[in-house]
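Below: a set of structures, written as structure tokens.
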Structure I
Amino acid sequence: MEAASTRPRGRTVAAWDLPTRLFKWAFVLAVANAWLMQWLGDAWIRYHVWNGYAVLVLIVFRLIWGFVGSSTSRFTSWVRWPWTALGYGYAIVRGRGRPYLGHNPLGSWMIIALLLIVGSQAVAGLFTVDSNGLVGGPFANLDFGDPTPVQSALSRYHHGAFRLILIFATVHIAVNLFYQFVKHDPVVAAMIVGRKPVEPFADEAGMHAPPHLAWRAIASLAAAIVLVLGTIKVFGGTLA
């Protein structure tokens, strides 16, 4: 209540830079599109594979951006120890949790989990073949000595991991909606417009953007494309 009473009316502060927001929604779209194309059948498998490349490019971009982006996007501002997240959760239960400009300690671990699960699923897809054995990822035809068990295991994980993604994504969406509409912390709106109402934030008063932000984003995206597609080619993969 004290924080709400001291909030300057009508004032907002920068929370998320544009590259971070574009990554967020492009990532959501790419994951949803991958699921859709899988259900459309084998005729869409090639597009599904390229969508997987896009997912990997986005993840690598986010990893790079975690070091060179704006203050709220950098890992140093939101990746915290597990006991810090537990302490924040305990404070929330007691009604004493302070608002965060960027990701709060619990939310940061949800982001890490989603990136790990989606990333590992996309990597497994590089070795997966379709139901007819005709089309697959760039490493589907590599000789592992006994490729069938390897491909079978990775294929099972690639298809089964989406259930984990659905669980984590559902929790993530539900929590964000809770913050947006119950706690009146506009986490969803901020990821669209990039700003939040001024609060006594626990992490920082406002986002700090480095110089040449647009060029940093372009360079980071180009590096991510080269790293993903280049690595596939270097290790003998065939781009579909």
Structure II
Amino acid sequence: MNAIDLNGQTAVVTGGARGLGFGVAQRLLASGAKVALWDVDPGALARARDALGSDAVVAPVVNITDYASIESALAETEQALGPVSILVNSAGVAGANHPLHEYPLDEWRRVVEIDLNGTFYVNRALVPGMIARNYGRIVNIASIAAKEGNPNASAYAAAKAGVVGLTKSLGKELATYDIAVNAITPAVANTEILKELTEEFIVYMMSKIPRGRALEVDELAAMVAWLVSKENSFTTASVFDLSGGRATY
């Protein structure tokens, strides 16, 4: 593992109790950062915190679709660990698989509210502090579906495409500060989110990856670790593919 210096930094990782978020939290902690795991599942948070086994970790229960919950978690995080300088938005859901013309309206709203609006809410709450301190690193985890689209997953693809657009806009807004805002567009990864998908859909997604395998969590965490470091002092409002060759642009 390459050494990335994150000493003195405080990171918030949404969806940090499992999957990609937990893998990112592990890597950031190993690189010297203090880490706040933000997740809606108290049981998973407790297990994740125990697994990390560090006093440099806090784990408030957060509903990223509830702005008051975000504000409360931010106050708790900064009281315990200091000002937040790193944000990784990993919380999200895959949603149900249906053709668009049959997509349940409530499910569409749920996916967009969590995957897109939740990312907006967290950024909105944390960016002012970064502006005030003239420093910050933000990574919003989108999906290759944002670029390529997946049939029968229009809500997820649309929400993640929104995350890409949000990232590009915010990165440009903050470009005159020492704040970098970037997105990652991973292909299907070996995480619990696969449990939300049909076997047919998983086979379809795997067939599109020239590497012939799913993304491993530590591969994504390695890219995030550099993007949130001080070494990433120029790149912002950009999108980094982790698609195993699937991305066509």
ask   = Out of I, II, which structure matches 34 when relative contact order in percent (Cα under 8 Å, 6 or more apart) is calculated?
value = I
remark   = Note: distance in nm of label points 7 Å out along Cα→Cβ at positions 155 and 227 at 2.5, derived from one of structures I, II, originates from structure II
query = So helix-only ellipticity at 222 nm (-39500 (n - 2.57) for each DSSP H run of 4 or more, over all residues; to 500), computed for just one structure, reads -13000; which one of I, II is that?
reply = II
message = If you rank structures I, II by Rg/Rh (Cα atoms, Kirkwood Rh), which sits at the top with the largest value?
response = I
remark   = Taking FRET efficiency 1/(1 + (r/R0)^6) of positions 27 and 203 (r between Cβ atoms, R0 = 35 Å, to 0.05) for each of I, II, the highest value is that of structure I
inquiry  = Given a value of 17.2 for mean count of other Cβ atoms within 10 Å over residues 67-74, calculated from one of I, II, which structure does it belong to?
reply    = II
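Only the coordinates and a few stated rules stand behind these numbers; no lab work does. These numbers were taken from a predicted model, which means no experiment stands behind them. Cβ atoms are built from the backbone, for glycine too; each structure is taken alone.
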